[in-house]
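S.K.: Heads up, there are several structures right after this.
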Structure I
Amino acid sequence: MKDSLQKFMNGLIDYAGLFPPAKLPLNEAVEEYISHCNETKKWILGRFIIPISQLNDLEQFIPKFKESGLVRLSVLGGTSTSDKEFLEQTRKEVKLINDYREKHKGKISIEVIETKLPSNSPSKKTMSTIVDLLNSNDLEHYHEFPELPYVGINYATNEDEGDWDAKITPSIEMISTLKNTGIKLRCGGIVKDAFPSVEQVAAMIQNCSMHKVPLKFTAGLHHPIRHHSKEYDTEMHGFINMFAASAFASTFPKPENEQEKFRMFILLSHMIDCQNESDFEFLEDKMVWKVGDDRDSRFEITKEAIELSRNNTAISFGSCSFQEPIDDLKQLGWM
């Protein structure tokens with residue numbers, strides 16, 4: 001494996017076997033995770049993702065983790081419909097997490113909480129209080145918008161005729177002022193409508209990169225390269241596309257005007273939409289992306305830029321299968 005791909009894949013996949021489409025029973029998901037912890041590719045494996053409501057059910061399986069060592073968990077919080085409810089819920093969840101940590105000290109490490117925001121525009125006061133609470137209890141945290149608005153780029157005028165900049169950008173700007181606060185982007189699901197458009201993904205990656213907000217991906221990223229799925233009758237995003245675009249975005253200087261912002265958006269969209277694996281090449285010291293235009297344009301992303309992006313901006317993605325992404329990379333001849 002090339003060194004640039006190793007930097008790309010390090011700790012990339014959080015195991016989400018409890019969730020669709022795999023939706024394994026807890027005992028089977030635990031066995032699957034433990035088996036991957038004991039493989040040579042375990043360096044690619046991240047945390048075990050579990051709803052906070054199932055923590056008590058996990059207790060009976062904790063002895064099984066003895067050989068694989070300390071279990072790193074990312075817990076999913078509940079849903080809320082108002083800022084007040086979101087704050088109250090977070091307080092309860094932090095107490096539950098701390099009690100669980102104390103009870104299973106040395107065996108379980110709850111490192112991350114993933115939440116869904118009550119709206120696309122939570123108040124800064126509420127978010128500040130929640131962020132201070134999570135940070136003071138040593139929890140990384142990623143927050144998902146309940147709904148992504150339409151991104152309607154007019155390629156003749158370079159203007160967004162949708163309402164992304166009105167509904168999402170202000171919240172990302174606000175979140176960027178809060179310490180250690182990240183965003184979670186859902187990239188698919190078990191129905192066609194669950195898959196965000198290329199433009200929505202590009203807008204999120206661009207916004208998070210420009211405002212230096214960490215981004216965690218989840219769902220729908222079972223395969224490396226974007227492709228058409230007969231099962232869902234839609235295009236499925238590829239994790240190589242996503243994390244390459246995040247690393248690529250980090251190499252751009254912050255746009256100084258709308259024209260520069262639009263050019264950045266267009267290039268990110270092309271990379272996210274790319275369905276030709278031969279346009280991506282991993283070398284020892286860099287990754288190369290070929291645009292596929294008449295000028296044979298190509299961009300190089302150093303392994304240092306990839307590593308920096310993975311550490312700070314494109315954190316990981318949740319997948320109900322760990323083996324499937326690995327098998328696909330092997331089939332491409334990249335591993």
Structure II
Amino acid sequence: MEQNNYQGVLQQPIGSGFNAGSTATEVIKGIDLSGKIAIVTGGNTGIGLETVKTLASAGAKVIVLSRDIEKAQKNLQDINHVEIGAMDLMDPASIDTFAQTFLASGRPLHLLINNAGIMWVPLRRDDRGIESQLATNYLAHFQLTAALWPALKKANGARVVHVSSGGHQFSDFDFDDPNFLHREYETLKGYGQSKTAVNLFSLELDNRAKAFQVRSYALCPGAVGETELAREAPLDLFQQLGYCDAEGNILPEVAASLKTIPQGAATTVWCATSPLLNNMGGVYCENVDVARLVADVSIIGGVKPYSLDRENARRLWKWSEEMIGRTFHLEG
């Protein structure tokens with residue numbers, strides 16, 4: 001019987017032939033996606049945009065979901081094989097509206113790239129009371145994946161790729177108070193919790209979906225410069241993390257460690273397309289390979305065991321169904 005990745009039992013590099021310096025263009029070389037349909041959330045900027053360019057260059061039809069249609073049209077105007085769809089991850093109704101429209105087209109869905117995210121923002125909640133990083137980075141993508149399940153199943157071979165983060169080490173998932181109603185809000189903990197949730201969801205989805213030829217992967221793109229992700233982060237947070245000096249200047253050693261956007265998108269593209277992953281799923285990847293399991297939270301890198309815990313993954317699935325107000329039945 002094919003092994004699952006509960007407790008991180010599959011978390012060992014598999015010799016991809018790539019590394020932290022590899023680019024999305026290098027990863028896609030020799031791969032033909034003609035006839036494939038992909039959906040990318042947040043694909044109009046940053047590593048999402050690079051992912052869209054790369055998948056489209058290999059022949060895929062890519063649907064980019066964005067809340068800012070004008071911005072998306074501007075940034076995507078020179079890319080062939082692209083459609084733009086309206087969706088706001090903080091608005092559950094807009095997720096269902098898009099999914100219903102896509103399902104009505106009768107098309108299969110071969111690649112779902114849950115890329116969009118926010119980071120290190122002030123305390124905000126959506127209309128349901130869900131903290132914004134948890135709502136945007138995780139719960140909206142759970143809802144979208146559930147809504148698009150018939151199309152994923154119809155593909156007879158699909159992958160769901162979740163852009164997580166090494167920041168999952170900032171926090172486990174707090175089932176007692178996920179929305180900071182009874183504890184002080186710390187944006188790093190909110191971010192870390194949301195990314196731990198992404199990892200747990202990817203793990204559980206793969207275990208439930210592989211019988212239908214749908215595999216799931218979570219990944220860390222690495223620390224990437226030139227994105228908009230940390231635009232709301234206060235200066236003192238970067239100083240606290242040791243990223244910049246007292247005047248706000250990024251430290252040279254930090255700047256030297258940052259990936260370019262093409263490098264940042266490489267692991268997403270690898271998870272979406274690599275033949276090496278055809279018979280493996282539920283793994284967390286980084287630097288264009290399967291990451292190692294690293295229990296020590298003082299060590300940056302790898303994946304933390306609590307974000308691949310079987311019981312927490314199943315508990316989170318049930319909590320998520322309660323939050324979106326419906327069950328995610330994979331048999332449907």
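Rule-based calculations on the coordinates, nothing more; no lab input. Here the structure is a predicted model, which is why all the values come from computation and not from measurement. Cβ atoms are built from the backbone, for glycine too; each structure is taken alone.
S.K.: Could you figure out which one of I, II the value 34, 62, 5 for P(r) over Cα pairs in 20 Å bins from 0, in percent was computed from?
M.R.: It must be structure II, since only it matches.
S.K.: To test your reading of the models, identify which of I, II gives 1.3 for distance in nm of label points 7 Å out along Cα→Cβ at positions 58 and 114 when calculated.
M.R.: I
S.K.: Comparing structures I, II by relative contact order in percent (Cα under 8 Å, 6 or more apart), which one has the largest value?
M.R.: Evaluating relative contact order in percent (Cα under 8 Å, 6 or more apart) on every structure, the highest lands on II.
S.K.: Also, quick follow-up: Rank structures I, II by mean count of other Cβ atoms within 10 Å over residues 266-273 and report only the one at the top, that is, the highest.
M.R.: Evaluating mean count of other Cβ atoms within 10 Å over residues 266-273 on every structure, the highest lands on II.
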